[in-house]
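The structures come next, written out as structure tokens.
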Structure I
Amino acid sequence: MNPVRRSVAGLAAAALTATGLSVLSVATAPSAHATAVQVDDATLRWGINTEVNSASFAPGTWNLMSAGRIGNPGAGGKTLTSGDDGATWSNGASAGWANQSGNVTVEDLQAGGGYAPTTFLGTRQNSAGVNGTTGNGINAETQLVFRHGTGTVDADANTASVQWDGDATVLFYSGMTFFHLADPELTVAADGTGTLTATVDGYAASMADPTQWNDLADEEVTLATLTGVDVDELGLTTTPAYHEVEYDAPAGATAQSRTGVNWGAFPQDFVDFQQLTGGSSYWYSSGSSADVRKPATPLQVTFDATPPAPPAVEVTDTVLLPSGAHQVTVTGTGFDPALATGTRPPLSGKAGGTYVVFGKFPEAWKPSAGVASSLRKVSAQKWAVLAADMATIGGPDAGAIELAADGSFTTTIVVDKAAADTAAAAVATAVNYGIYTYPGSGAAQPLYETYTPVTFAAAEGTATVTVDTAPTQVADGAAKLTVADADGTAAAGSVSWALSNAADVEVASGDGALTGGAAQVVLPKQGAGDYTLTASYDGAENGNANITTAIATAPVAIAKATSTTAVQVTKVPTASATGAATITVDGAVDGVVPTGDVQAQLRSSTGAILATTSAQVDANGRATVTLPKRTAGTYTLVATYVGDGNVAGSSKTVSVTVAKVAATVRGTWTRKPTGARAGGLRVVVTAPGVKPTGLVTVTVRNARGKAVRTVRVRLNAAGAATAALPRLAKGRYTVSAAYAGNTQATARTWTLRFTTTRR
């Protein structure tokens, strides 16, 4: 290889500055010492000229390219339909605009660098998304890309012959005139001259007669004439001849203008063909204001290699809050130091590096487009230069950052909308906030010109709710509310709060003035229950440009007051009479009065519930309940206060003893005994509410107290029994009936003195 020949990365980037062309990946590179080699994956990139990316003079129309062959509208004066992205013509005929067809792609420069297949809308917008219109200087940045080219390349001999298979269409006035080009072929001779040829065809059209529309025959023409081509193993980059190339216009056509810096022409046979399509004036200088857009742009061919990516920028955060200063990290790659040489001090003749700035710039801002530096007002700036040159430009304190030999850098930069607005206040056309890069020290390198849009928008803030002291039923509580924006900056103004109960009904609300982003608020006392405290902040109402809203919640629990229950049995029940008990409920918190019911349960010694009754407590927390009749025994009385919304329940258990019923024993003679006959005594035992059972002992004693007869009889179901007595000699006697008692009735004895006769 020629030892003075620059690497293809340098050649490609330096030569493609006017359009920002990038290099796509292909296969493995040939050997460094190869002679003629076969290539089968070559890529051709060409923007042709600026005119094919510009707005047309007819209102609402523009010039654009399409992959593949656009369909025939069948008549003149028709335009692509924007509503369906160029799928049809304005007369309904099928058009079929496409960004990819076979080996052909139409690609668009992306914000931040690099290319990707364009959209239909992208064919009329720049990388910042701004539409081009007549006179605003905004052009689409698209390229035709042909891939998978095959042929022979000899870098040592500086020759190449590569053919591509594919079709593309170039349209003007949104399609009022267009032509197809197919199967381009590159030929480069050893002396560095060459051509790019292709087959073209289209339709004869006329601006003077829009109805004219006639099919043209295919024709092979020279699209570009090349000189000074340097064929590298990896590819080549060159700008086709245009400037000061003469064109002999046919009789009746507009003569070529040969004055000014932009006079020239595309190859004669290509422009002659365009005379038939009605678009010839796009391809040679005619003295119009559009002449500046007609020169050919650089074309690039890569062979079987993977060239480095073009300069590109990544920014950590591009959507920021409108107010305040924010630090973002900017990472750049592909800024090959060899691509931008300074032309003025302090780095004249050295790698000029790249400025990395934040500012508010006009739509047209690029130095390569001749935009004055006075229109690029920045509020923050860093300068990426080689390490050896950092001290030359003042060091880190002056904004110097290192540009590595591989073309990468990383830095932080302050983004402050207010500062950018102030800096650009005198530039009426300044509209776009962003991170911009462009060459330093007067270097000319459009590839270094990148724009990463930065937008400012309010975002949801952060709020916190801290319940310092929960309210109770008798005392207020306190809470701390805080509000900050998404970056943590304390908010000013006031924050609203609301306390809602479990049914989501608001029971209290208010506002708290923020001091240092915090507000202390009083939470009024409430009844017992579960509540939610919500803090709400509205940025618009408080004049905070950084916050849309900020909302936070916290639970608030208010406990029920405790209670104590006391029981006093005022009347013990018996088998024949009900009893009564007074139940008293006392709330443990002053001012909280228990309400509701108490329940009394009488339970057996085994715990079985024998009876349940309830009553409502009065204003003093008292209630009287009736205790049902009970037979003798020991019982448990459980008094329970079930509680209400504000007071918790409680219970008390006491023992209740029901005594045996006093029995009554009475005797009557069925036949009084005498000396001559036996007798009988009927004994009846009664007890209120119970049925006496068991034995009665009947004893007869003489006057001396000696028992002369003892009889035991069992009471029947009626509580009665009859004892048979013997004949008794004449005298005085005592008869007694002793009832022994049972579980329900007490023992009792009945006594009768009587006298017997002889008969």
Structure II
Amino acid sequence: MTVHVPRPTVTGYADRFSVAPDDTIEFKVSCDEPGEFRAEVVRLRNGDTNPAGPGFRESVVDTPVTGTYPARHQQIRTGSAVVVPDGGRLALGESGAVHVFVQPTTPGKGPQAFVSRWAEDRGWWLGLVDGRVTLRLGDGTTVHETVADVPLAPWIWYSVTASWSDGDTVVTATPTLTSTNSLWSPAVGLAAPTTGADAGAPTPASPDVDTVLAGTAAFADHLNGKLDSPSVYGRALTEEERAASARGESPADPLAHWDFAADIGRQGVPSDVYSDRGPHGLHGRGHNAPYRAMTGRNWTGEEENYRHAPEQYGAVHFTDDALEDAGWETDVRFTVPDDLPSAVYALRITLGDTVDHIPFWVLPPRGTATAKILLLFPTASYLAYANDHIVPDVPVAQSILGHTSVFAAPDLKLLEHPEYGLSTYDHHSDGSGVGHTSRLRPILTMRPGHRHSTGSLWQFPADLHLVDWLHGVGAEFDVATDEDLDREGAALLGRYQVVLTGTHPEYYSARMLDAWETYLGAGGRGMYMGGNGFYWVVAFHPDKPHLMEVRKGEAGCRAWQARPGELHMAFTPERGGIWRNRGRSPQKLFGVGFTTEGMDHSSAYDTLQDFADPRAGFLTAGLEGTTVLGDHGLVGNGAAGHECDRYDLTLGTPPNALLLATSAGRHSDNYPLVAEDIYFPFDGLGGTDNFQVRADVVYLTTANGGGVFSTGSIAWAGSLATNAYDNDVSRLTRNVLERFADPEPLEPLKI
């Protein structure tokens, strides 16, 4: 039997997430089929197609962009590299040499260039062919290859040299592994030197192209692996000089010598400049965001902060599937009119019978607020999960989910178009974790109507439940994104009486967290409307806000582990990992923090003694006598589920916080305790046995009349629309919102 699954044939992305009145946003569109596509702006209200809910809701906005546009296919080239505009200075002739320290990670995977100045069989090229170090010299007619006799091993550092003069060529690769810098110990003796020599090579011609590190000028032959201290010479190197280079004693007369550690500074190493210490200053520029602040061939393992030993972090890690910017041309431009309300919108594009939505957020006029309420969309988390391949690429995915995975049309599209890039839950083709993610590409998982592999909603479409509810209860609100918060800080939050988070604000930068702390301490009110929030440390590139970095390791429920010595981020000088390990557990500000995840089903809460506390009366009005809360919903059929947070005094929950309700004892063993709480594995860590496996609803007050209400669950928002917003979860949430929007200071809760 053949099953036909319709696949999107049109997709795109915008040059930014958020815009204010008078700003112009540009949309880049690619179509798999010729013809014309139709575009129109729609305002999004609900992205859940579940027939048990209110249904998918959008409304067309009358704008000048409505119309048809020529359809065209736009390509993406993946792979990171460093491009060096050398002005011909590295166009080596009869004699020349190249030296570089290399740690290949997939040496047998196709041709991979270390350093090249190559085009159309002309120039010189040093890299790997079938795992063996190879020097290519070409004059446009003849291509001569000199090949070493032994393939290189993965994750082993080598000193690689290619040298030629008057047609004689030699290549060498000498292992330089130490007890800490490579996969193997030198004591094992498996890594061996390899050489190759030949005669009769042509004098390389000089193509009119740039020199490229970790690829070619055609953005092909991308390297998987690390490079350290590449050098180019205008003459051949002697045997003694090649041996000295392997010891790190470079000859004194290079035409170029790139020192990747030279750009490390007090603020990290976010620069796209790759400094050349040679006589001509042939500085390179990064392409597709190579990884910096990576351990080099001389890393000793004694220092894990690259700023303290920059000379040991002179390596850059390149991958053949990296993507920073799809680089598509603009098809549709939209200038936001002054009278367009702050809300979440999308450019709806249609080609034939296929439709795609490119979301964007319209802010109020810069520096102003048009409502008392702000809904803050967790776009940093959208980026972290962007285009995730969890179902096809993670063998234990169904075990984690607790049910058969859901595979939708966008998932098939991602398999057909791996060039759309990866999420931080994926691995590069060399097995290393994906630590960079960008919004300048199609993000098929960030679409209204998208159903995650959980079978339910996740991230952006789940957050539209909040949009729908706010409309349903008649609340006026503005919107903003994490990128806006990272840029503006507490000034953004301070314009509002109350700020609501999304359902899963998992990834947070220091500036964003600082903004919340300042806002709440100044009397602001926060409604944490989800679970597993404020968890992973991230950083946005200081000059490229579209690009975000995360380094995962040592703790946390993680898809990959940063390699030794590489937990500190490059975009900022911060240590990565989870905020809890940085002394900033979510409980300290929001009363609850991540404790479990499970996707088989969601549960209800049992109300506790504090639910009847008179000090919580304004929260529970109309719910007096309620014992069970949220035994309904569109996300797992309950309000407590997917990912849940707990009240924990030992992790910083303020002792004045009221614990209103808990789901303890209501979860299956598919809900295990989080990894950071498991010091030693033993039976009894699942939902049927462990009291810490639960979602808790908490209310606390902060200084100067501020306050926080936390739901402790991703699934909470999916329960708001039940019975046309007339239900216990909606009533409690609305009570909180109305009181928090009242400027009258909240009565402090005392210990």
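Taken together, the values in this text are just the output of simple stated rules run on the coordinates, not laboratory data. Since we're looking at a predicted model, the values are computed, not measured. Cβ atoms are built from the backbone, for glycine too; each structure is taken alone.
Work out which structure the value 3.4 belongs to, where distance in nm of label points 7 Å out along Cα→Cβ at positions 190 and 390 was derived from one of I, II. Matching structure: II. Highest-scoring entry among I, II, by distance in nm of label points 7 Å out along Cα→Cβ at positions 174 and 662, is I. One of I, II was used to compute helix-only ellipticity at 222 nm (-39500 (n - 2.57) for each DSSP H run of 4 or more, over all residues; to 500), and the result was -1000. Which label is that? Answer for the origin of the read-out: I.
Source structure of the calculated read-out (percent of Cα pairs over 43 Å apart, 33) within I, II: II. Work out the source of 9 here, i.e. which of I, II gives that when percent of Cα pairs over 40 Å apart, for residues 342-717 alone is computed. Only one of I, II returns 9 for percent of Cα pairs over 40 Å apart, for residues 342-717 alone, namely II.
Looking just at mean count of other Cβ atoms within 10 Å over residues 142-149, which of the labels I, II belongs to the structure with the highest value?
I
I, II: which one has relative contact order in percent (Cα under 8 Å, 6 or more apart), as calculated, at 13?
The structure behind it is II.
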